[in-house]
Structure P
Amino acid sequence: MTTHKELLDLAGIGVGPFNLSLAALLDSIPECHARFFDDKSRFSWHPGLMLPGARMQTSCLKDLVTPVSPTSPWSFMNFLVTQGRFYDFMSLESLVVSRQEFTSYLSWVADNLPSLAFNTPVREISFQKDRFLIRTDNKDFIANNICMGSGKKPYIPPCARTHLSNNCFHATSLNTRRPELAGKRVAVVGGGQTGAEVFMNSLHGLWGKPADIVWISRRPNYEPLDESPFTNQFFTPDYVDAFHGIEDERKAHITQRQKLASDGITPAYLSQMYEELYYQNYVEQGRLPDWQLAPDRELVQMEKNIGGYQLELTNKFQNTRENLTVDAIILCTGFEYCLPEYLEPLLPLIPGGESGQLPLDKDFRVQWDGPGDRKIFAVNAGLHSHGIAEPQLSLNAWRSAKIINNLFQEKHFDLGGKPRLMQWSSWNHISKDGKPRNAA
């Protein structure tokens, strides 16, 4: 006896902000039968990092849908209207909202979209009889196309991997773990926005008043996010399309050079932090725990003994080694992309897939040795191919629209093509009116 399997036009794996955008835009295309699977019981987005004062680094207009479908019912503005807070929000005179409010918006969309299937972990995807077979804990599905959006995993420095415990952990579990730091010597490792927020909330005693705190960063200083207008042009469709077309061997260098365009500390937060540390150091001594700022250091080794954790640091400024003893370590060391385990049956059909970097075309479609009308898309997996905007929310809606247009091979969403402020492509291919021309 054979069991009937539901046939999907598109199966999405993972319901984070990126696949949620895809689901929200597909909701306007009733002829598409899509389902998005996630192992969580409901939508959540880094709940462990929902710290007091945490704010977005992207305008709320760059939501799930607005840049490509401004009249969609799933916009942030419509969220404000339905929640009865539009006019009060406008009085804020700011388009940069708290991380908590933006997460509430994402949850509102997730709670109301019918195409999402929570409590449904995907265990394996294979290709059989000209379709993808998706095995979940609940039942199996078949799909003509898939989109992987399983997200990234916390990056743990190699020297810390054998020491993970209640006193040595990644910051993503902070709010869910609720550590007890009272009276402890604490090291915060990582010099980005998360490191800044964890350092300041630790100083304020959110998890108990520590004995002292040291904030360790590999960067030469605590460096600001570059929010200037021309730098923000890196987060435009024109730039991403142009970046995809350059030689692969140049891309990593360019991305590294642009790091502070996406991975710095919000300037306003730096100013607020500096002012507080200044007054603590010179005017209000004793109000906060003892603290140290330790930039240009790299954690290279650690050991656990009866006295705590012995950390060995490289002082890159003076080219020396330093030792530090602490009781607790909070790793604010970012995330890394890992191929999801469910993809393993398909890896032999993906050239170079075992390297961990999926070969993505301009429309975020994985190049594979299967039928051309059976497509594998991937989101949040193209830093190496599409540049620094790929892991960010800035072009979330645009990327989703690119995927949908490619999926159906028709223009459901108008993605422009009009002349822009910045000229990224070669002069040989662009005329004065912004239209391509043949090279000389």
Structure Q
Amino acid sequence: MKHTSFVLYKRLLGFVKPYWKRLLVAGLAMVGVSAITALLAFLTKNVLDDIFIKKDLFMLKILPPTVLSLGIIKGFLDYYQSYLMNYVGQRVVADIRAKLYQHLQMLSISYFHRNPTGSLMSRLTNDVNTMQGAVSYAVTSFIKDTFTAVGLIGVVLYRDFWMGLLALSLFPFIGWIFLNLSKRMRRASRKSLESMGFLSAFLQETIVGQRIVKAFCMEDYESERFKKANDQYFRYIMKRLRVRALSTPLIEALGYLGIAGFIFLGGLSVIKGRMTPGEFFSFMAALAMLYDPLRGLSKVNAQIQEGLAAAKRVFELFEEKPEVKEAPDAIDLPPFQNEIVFDKVSFRYDGDWVLRNVSFRIKKGEKVAIVGASGAGKTTLVNLLLRFYDVNEGAIYIDGIDIRKVTLKSLRNQIAIVTQEIILFNDTVKNNIAYGRPDVSDE
């Protein structure tokens, strides 16, 4: 699947759908915050002209409590929308992580052999956490900052239409900056996430393999390898942070350029009597407040690009398909009665053949030991019997039934296996002993 920004974000927002009611309430609260912000800028004219110039006592009694009330309402709405959006964001991330883990459980053993454990863990933790910003913070800020900007633009145009149009002429430059920084941010974010995946895989391998590391006195060698990988991750992170840090100063520079120019033009209009001081300061207040949501949108853009880089890696994992699949008409394997037959079985992982034209049969009750050099295919025979892999040629039969025609659960439930690796899950001793048999009694 082609992972364009639109496709990725649309797919990401699909996880938000179950929580649309909370999202709607949060959106309404954000509209309220934006409206109050624009209204406070609009009231600047009344404060300056009516109170300080006209010395209107009635307006002095009305405006301060009005401003105070609006501030309190704005604060409440801001808190409420922030809580709701963070709830949605955290819930979505938890859902994605749960579905991703469930999907991993369905993949074939071959996938786990091809991909380092640490890299998969990084996708489940680090990448999914990075996506959260694109779901909660980015959506919240985008809606709030967009509505705030629209409201303030309305105030700017209402106070002085032509100066307002001149102010808006800076927007194409801001859009150009966003577009260029977006591409750089996404590339840098993807590189840093890939580097973190490699770092996680390295840590997992060397910590699990500490006995080997110490047995061969390779502590200094592995420490040097880790230092190189860690420094590479640091460089990618700093590249991403440089791009992110650059966006706000560029927007502010354009903002101060506009403010300086409009102080001159507006001051000239006030001196010539075309504007009252209150109208000018209301215009300037709205204009100054306008650059705050624009700065917020630049941060949102950075957050979205980081989230999309993570989403691409996560959705690539979602698109992996199990190589060993049950047949659509698979049946339950009846209890074992007679024999297991390997009939002209051939198998290879990627390159050379591991098994070639192997045939033998094991009768019920027989004890069979398979002996051979390391890499001869002893473990592979067991993996094929359990259908961790499927044979490339030939077939395996249990009581005359091809194991590819039975359900995986009914096949594996009849086979007990003791692996070379000792695995103890972080659970009770009882659950470890009875693993795979949750219905077994204590006796």
Structure R
Amino acid sequence: MDAVGMANRRRGGTTAKTWARVDAPAWTALDEATRGAFVKDPEESDARANERAFDASPGTTPRIKLYRDAASWCPYSQKIWMQLEEKRVPYTLERINMRCYGSKPKSFTSKVPSGALPVIELDGRVITESSVIADVIESEFTEHKSLLPYAPGSAEMRRAQTLMRLERALFSRWMQWITSSWSDASAQSMYCETLDAVDAELGAGGGPYFMGAEFTLVDIAYTPFLERMAASILYYKGLKIEGNGGRWPNLDKWFAAMAQRKVYRGIKSDYYTNAHDLPPQLGGCAENGDNVQARDAIDGVNGVDWRLPLGPLNESSMEPWWGVDDPALARMEAARRVIENHVNVTRFAARGCGTPGSPGYSAPLSDPNAKPGEEHIPAVDAALRLVVHAMIKPEITDAAAAPAVSRGESHAVAPTVASLEYLRDRIGVPRDMSYPAARQLRAYLNWMIDALVAV
């Protein structure tokens, strides 16, 4: 299996087959059937938003413009995004590619020659480096809730600084382990010992957060990396640190508390997205052989995950869900995300049967210069309408309920399958939708793929 793991999984015997759609509703009908069925909580962060006004008076121009990565992969951008959302500081947004998945516009590099993210413009002044940006936001927006409300030199501030240093130590141990197979057991031991110290500090502070009952910048410092550690260590090393079942109980309380924060619910990624967006950022991640079962489950290639029927997620799932998962609502969210952007989604999917981009980029989940297979777009469009229709019909929740397709002369099977696979393997969380919704859409795309292969 390649770096993406799944994008090029092909079924045999589909090359010359053709299929005909039966009873695929039009996009207008699908839109009418689902309008209002999923409404995102406005208190949650929204990865698709270009501006957040919060409580500002209408017509007020935000003082901050945030530049963050377009795919919501960058952990340092995530810190500033979370801080602005938690403080409810109004801002506008411009998305900039990370180097591993696209070029940066000259309008940005003329301001920031290094091209590094995140960046803010505060009243027109360019500020770089996430730690500097965080300090500036706290000092400039004192009318908003403070996320580090401790006096300089106080015991609380000293504890916060100690915890920040511990976070860097944990980060270092993670990097040593996740990027190398050399002395794997020793690297694991050193990482776990440092995570033991993190868990102990969470307990010593009374929890559930690092400074006790109050959510602070310390939690924001840990969040992007604990999230990525949970995904990558399970995927590449086979060790479950989130929902471990005993060794790190205070860490689980922290994960559970974070999951209840509306800001984080809209920002959190999933294991699949993190496991595949990290290697191009870190220069590669190393498997140790103990990870195969977890890797195949996260990639959806074990014949169970990403397959119908899907039960609800919970805290005991391989990827724990620390809240209530409503599969019907998740399906509706996924359906609405496709319906609202169906023209672009269809063309994006058709890259799977089109021409690879040139130049290419190191991130396997990204191919910004790829060209869709134009002649197969009607087939991909029809298949996606059948997928969305299935997701909104309550009786179609099981693999046994085959989609309405049959052998016919309308569309070629192989390029349609390739396109649906391409889309399935590139659904990004939170960029495109939440994890429960992405999980449903991936499974229904497989449902359609299997039906086409069987034609």
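Nothing in this text is a laboratory measurement; each read-out follows from the coordinates by a stated rule. Everything quoted here is computed from the prediction, not taken from an experiment. Cβ atoms are built from the backbone, for glycine too; each structure is taken alone.
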Using FRET efficiency 1/(1 + (r/R0)^6) of positions 26 and 154 (r between Cβ atoms, R0 = 30 Å, to 0.05) as the calculated read-out, with 0.85 as its value, let me know the right label among P, Q, R. Q
One of P, Q, R was used to compute helix-only ellipticity at 222 nm (-39500 (n - 2.57) for each DSSP H run of 4 or more, over all residues; to 500), and the answer was -14000. Which one was it? R
Rank structures P, Q, R by mean projected area of the Cα convex hull in nm² and report only the one at the top, that is, the highest. Q
